[in-house]
Structure P
Amino acid sequence: MKVNITYSCGHEGTIEVFGKAEERERKIKYFEEYGLCHDCYKAEKQTEEKAFAEGHELPELKGSEKQISWANKIRKEKIETFEKEKLAIRKGAGDDFADFLDEFTKDYYQNDSASWWIDHREWRTFKKDLLGAAVVAFKAKDGM
């Protein structure tokens, strides 16, 4: 059933609700109290991604508008996920490599190509590329 509502942001729109009457009413109430329309939701996410990039001192991405929008989302997700994994890497690889990796990732994250981030959107590809480059650089640093 389609219902016209006023989102919490003040914009009007139509949502589709299913289920029992109480479930439909709960969903309608949620969107009216907390939900954002598509445009406001998109703007909020872009603001979060911009704040994330500024907080991590990341460069603006280069590419088409659509690529940049998608790549900003990917970059934020990949960096947040990898940063959470660093503790496990420290336990497994030791402090020397982990300390090196902390500095290495600061430079690695500076890639400003939107298409590169899109090409590395799969977690396995991103992690394999990052760790592979870090190991090569770590070995070269120590002359191994």
Structure Q
Amino acid sequence: MTRSYQNPTSTMASLEYNNPPGASTKFGELCHYSQTVDLGNGIVKYAGQGGWDPETGDLDANDSTKQVQLAIDNVDLILKAAGLRGWEDVYLLRSYHTNIRTTFDPVVEALKRRIPNHKPVWSCIAVPHLAFPTMLVELEVEAKRQDQ
């Protein structure tokens, strides 16, 4: 579902918000946020994506490698839902880890597999907790729509 809202703090053109179906819409409604916002000039910002099942939102707290792969896949899903190609359009990644020792290397390996010839800038941050108790990793990206 795409929603356009007027930015209440600026006279700029309206912003376009996007919430793809499935877990993205579920969490957006549950927690009162949008998955993406298109700022114009091709720049799109994305809410952090966890390693949840993209349809149900289920998280397996006992499988950090699976959570990492699902988070990578969920980022790709919302990138494409907003009209971008996928990870190839990402210029910035922020990752948040509740146990950086178990999830950092799997993120590196997943990125190498998904975008072997593209290296966005990356900040990797250890945190005590994420939004849901079973979340182990969260990936937040910014991307630029490429000229078609």
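Rule-based calculations on the coordinates, nothing more; no lab input. This is a predicted model, so every value here is computed, not measured. Cβ atoms are built from the backbone, for glycine too; each structure is taken alone.
Please state which of the structures P, Q yields 23 when percent of Cα pairs over 26 Å apart is computed from it. Working through the options, I get structure Q. Between structures P, Q, the greatest calculated value of relative contact order in percent (Cα under 8 Å, 6 or more apart) is seen in Q. Looking across P, Q, the calculation of Kirkwood radius over Cα pairs in Å, for residues 20-59 alone that yields 12.2 traces back to P. Figure out for me which of the structures P, Q the number 0.10 belongs to, where FRET efficiency 1/(1 + (r/R0)^6) of positions 28 and 132 (r between Cβ atoms, R0 = 35 Å, to 0.05) was derived from the coordinates. Matching structure: P. When helix-only ellipticity at 222 nm (-39500 (n - 2.57) for each DSSP H run of 4 or more, over all residues; to 500) is calculated, the result is -23000; to which of the structures P, Q does this value belong? Label of the source structure: P. Quick check: 0.95 is what I get for FRET efficiency 1/(1 + (r/R0)^6) of positions 52 and 84 (r between Cβ atoms, R0 = 25 Å, to 0.05), calculated from one of P, Q. Which structure matches? This figure was derived from P.
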